[in-house]
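Please treat every number below as a calculation from the coordinates, not as lab data. It should be emphasised that the depicted structure is a prediction, and the values quoted were computed from it without experimental measurement. Cβ atoms are built from the backbone, for glycine too; each structure is taken alone.
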Structure P
Amino acid sequence: MITYVIARYKEDIRWINDLPADAQIYLYNKGPEIEPGAITRPVHLTQLKNAGRETGTYLHYMLNDYKPGESDFVVFTQGEPFEHAPDFLELVKVSDKWRDIQPLSLLWLADKKVPPLPVLEAERSDWIGSLAVRAEHFSLKTWAPVAFFDEGAWGIGNTYRQKHMLPNGVNVAAHFFDFCGFDDIAQRALESDIGVFSYGAIFAVRGTLVAKLLAESRQHLVKMELLSRADLNYGYIFERIWLHLFGEPFVKFDAVKKPQVAAVAAPAARDVVPPSRASVADIRQRAFAALAEGRIDDGRALLQKALFANPVDAEVLSDLAALAFQQGNHSMAIPYARRALAARPGHAISLFTLAMCLSASGQHDEAARHLQAVTQVGAAEQLRAEAPGLVDMATSELARLQGLLAGADASSLVDGR
């Protein structure tokens with residue numbers, strides 16, 4: 001028997017009526033109400049908030065609804081699998097030919113030519129008989145496919161590196177698994193070159209592997225679920241690491257001689273305190289100590305650990321924004337500051353950091369609005385208590401921007417005559 005975990009948003013879900021009669025179906029709806037009468041068979045239907053993409057849905061199932069021994073395989077799929085897995089309904093009929101970790105999709109989108117047609121035509125080693133399946137191999141460092149150029153996939157990895165302030169060439173998979181607490185998988189990734197994933201996060205896993213992951217790593221999965229809701233980029237990263245999370249091996253280029261390297265951006269051993277055994281405040285204090293000693297990478301890594309422990313902690317988000325600002329990385333500081341303000345509206349340090357970065361980036365109107373907010377009585381008092389020198393800096397920058405904006409308005413009026 002097979003259990004189906006379906007992450008639905010707006011898709012027409014009638015196809016589930018064609019699944020085998022003995023299937024256990026867990027349908028998670030994050031979109032509009034399903035049309036009455038569309039489902040004609042028993043399902044476990046759960047309404048969830050629209051957050052975390054399919055990653056959050058899959059993790060919700062494992063953490064809340066998975067029943068050991070319920071079925072031989074668990075199939076994870078989006079609400080409309082066919083654009084990624086055109087043979088999906090036929091593939092689920094041949095589970096006796098599946099591997100323990102079985103990709104079920106063929107491509108991302110045919111009209112986007114990802115993968116391009118020559119690649120699809122040439123690579124059929126994953127097919128199950130006449131049924132089309134293709135697992136994609138990708139670089140653990142660039143995040144892009146090996147067989148062809150995909151700018152979007154490269155962009156996902158590049159965004160991750162930017163968000164974590166990592167240099168080009170870092171093993172993204174190793175960093176992410178370490179970030180999530182999966183030390184063993186992180187080490188295996190670090191020693192490897194290539195990963196494998198199934199487009200659309202459509203795949204099947206033997207039930208015993210799901211049970212094993214939950215038994216060994218439930219606490220990490222809980223935090224991964226928080227991460228899936230905290231940042232959209234993490235959702236895209238998850239799509240490429242699911243199979244490895246359940247045990248799919250990485251690929252290593254044994255023919256290439258490489259020097260021994262330490263885990264990138266990992267804090268010094270004396271500083272590492274797993275989030276499960278240390279509070280966010282404790283980790284922040286260790287980060288501040290590292291930064292005070294000039295160990296910028298260690299301090300940043302510890303702040304990331306603290307953020308993993310609580311992805312919506314305004315103080316940690318503000319710390320990361322301020323650190324990026326101090327290093328001149330405005331494009332990184334801005335999203336951290338925005339996330340801090342979303343978690344705690346009116347947070348003075350975050351307002352200041354966001355305003356200064358926007359000003360440096362030429363976004364003068366918005367920068368002036370935030371500086372006006374931060375120089376108001378309540379915010380100014382908060383800012384003065386935490387960083388006295390910043391109030392005068394904010395006031396001075398606000399005056400400068402107001403002068404620039406007034407000059408721009410006057411120029412506009414003259415030009416309009």
Structure Q
Amino acid sequence: MTGTSEHRERPRVAITGLGVKTPAGNDVETFWSTILEARSCAAPITRFDASELPVSFGCEVRDFDPTAYVGPKESRRADRSTLLSIAAASDALADAGDVATDPARCAVVAGTGIGGLMTIEDGIHTVQTRGPSRISPFFVPMMMANASAGLIAMRLGWTGPNLCISTACAASTNAIGEATRLLREGSADVVMAGGTESVITPVAIAAFARMGALSKRSDDPQHASRPFDADRDGFVMGEGAAYVVLERLDRALARGATIYAEVAGYGRNSDAYHITAPSPGGNGAAACMQLALDDAGLDPSEIGHVNAHGTSTTLNDAAEAEAIRKVFGDDSPAITSVKGVTGHLIGAAGATEAVATVLAVRSGQVPPTANLERIGDDIGVDVVGGSPRDVGSRPAISNSFGFGGHNASLVFRPVS
């Protein structure tokens with residue numbers, strides 16, 4: 001393992017708690033088993049009548065009861081994205097155990113791509129059909145993108161740094177990365193980091209379909225999300241939230257915490273190329289992965305697998321595959337994308353996939369990519385399909401790339 005004195009001297013960052021609310025499951029055990037089974041969660045939309053929309057299916061979070069976490073009144077005064085966020089963060093903290101420390105040394109970093117879109121759409125409909133006097137007085141705090149970060153801190157009583165990151169589909173990967181930096185620089189002892197999104201709405205579905213980003217397989221939703229497959233035709237809209245509890249490794253060891261993995265490296269940069277398309281040849285993504293490897297002090301040969309952004313769109317998957325080839329050469333590590341199971345959770349995708357990557361690092365199993373029937377001729381990397389692959393407990397990279405050219409990569413490694 002490579003590394004400089006800077007890497008050895010800076011505080012190491014451990015993951016000690018996980019929480020998820022996703023289409024693949026509302027607890028970590030169910031989520032992981034669904035991912036390993038490569039069982040697609042795409043189905044017709046149930047929350048509203050989508051029959052007139054160009055795409056009528058998505059990956060919804062099923063059986064989610066916010067009143068298990070908040071009171072009935074509070075549940076009516078928060079957007080669904082915020083409620084999913086509070087629930088996932090609460091589960092992560094319960095999983096981490098007693099992190100008791102000075103509240104001023106506890107931070108929250110939450111990511112989201114859009115924020116309270118359901119609230120925004122409902123508010124516009126109310127004004128148009130019932131008049132401006134009937135809009136809720138809670139509309140503004142419900143639709144704010146930073147509502148999750150604020151409410152999580154309020155519930156926990158944590159008064160340290162409180163940040164909201166909105167870098168599209170890279171948001172919650174950035175959130176975990178920036179949380180790691182807070183711990184390394186000594187600005188916090190414990191950080192709740194992750195993200196949320198709930199944009200399975202009429203406007204969002206219509207808009208993403210109009211721009212050609214969504215799969216049109218309404219007659220076969222379960223096989224619609226097919227990352228790296230030759231017949232991929234777009235992503236499936238998903239929703240959910242995921243959070244991790246981060247703390248200094250020495251502190252976690254001292255309190256006897258369960259340590260899932262270490263956040264060893266973080267890279268972030270910008271394509272500075274196009275508002276929606278990746279940079280040609282995946283140059284920005286390749287540079288981002290290399291930044292994460294450099295930050296971790298690791299050589300590409302030490303990586304056991306890459307949890308790809310892998311959206312199931314033609315451009316993204318081809319560009320990401322080319323980026324992986326640039327970093328790893330012809331002998332790429334095992335590649336997987338969980339979006340064949342969960343769909344694309346937009347701002348929550350990075351944190352959800354970080355949890356999957358951490359569980360893969362801990363177990364040594366790389367989940368298969370759902371619906372991978374024939375790898376695209378434009379891919380040229382080792383994508384895992386069919387069944388899980390045992391690669392041993394080795395470091396892994398998790399990638400997220402967002403509209404606007406935002407790139408973020410995290411390196412996780414096991415802690416022996």
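Say we calculate distance in nm of label points 7 Å out along Cα→Cβ at positions 39 and 375 for every structure; which of P, Q gives the highest result?
Greatest value across P, Q: structure P.
When helix-only ellipticity at 222 nm (-39500 (n - 2.57) for each DSSP H run of 4 or more, over all residues; to 500) is computed for each of P, Q, the one that comes out at -15000 is P. Look at Kirkwood radius over Cα pairs in Å for each of P, Q: the largest one is in P. When mean count of other Cβ atoms within 10 Å over residues 79-86 is computed for each of P, Q, the one that comes out at 20.4 is P. Tell me which structure, out of P, Q, gives 0.30 once FRET efficiency 1/(1 + (r/R0)^6) of positions 15 and 319 (r between Cβ atoms, R0 = 41 Å, to 0.05) is calculated. Value 0.30 for FRET efficiency 1/(1 + (r/R0)^6) of positions 15 and 319 (r between Cβ atoms, R0 = 41 Å, to 0.05) corresponds to P out of P, Q. Comparing relative contact order in percent (Cα under 8 Å, 6 or more apart) across structures P, Q, the highest figure is found for Q.
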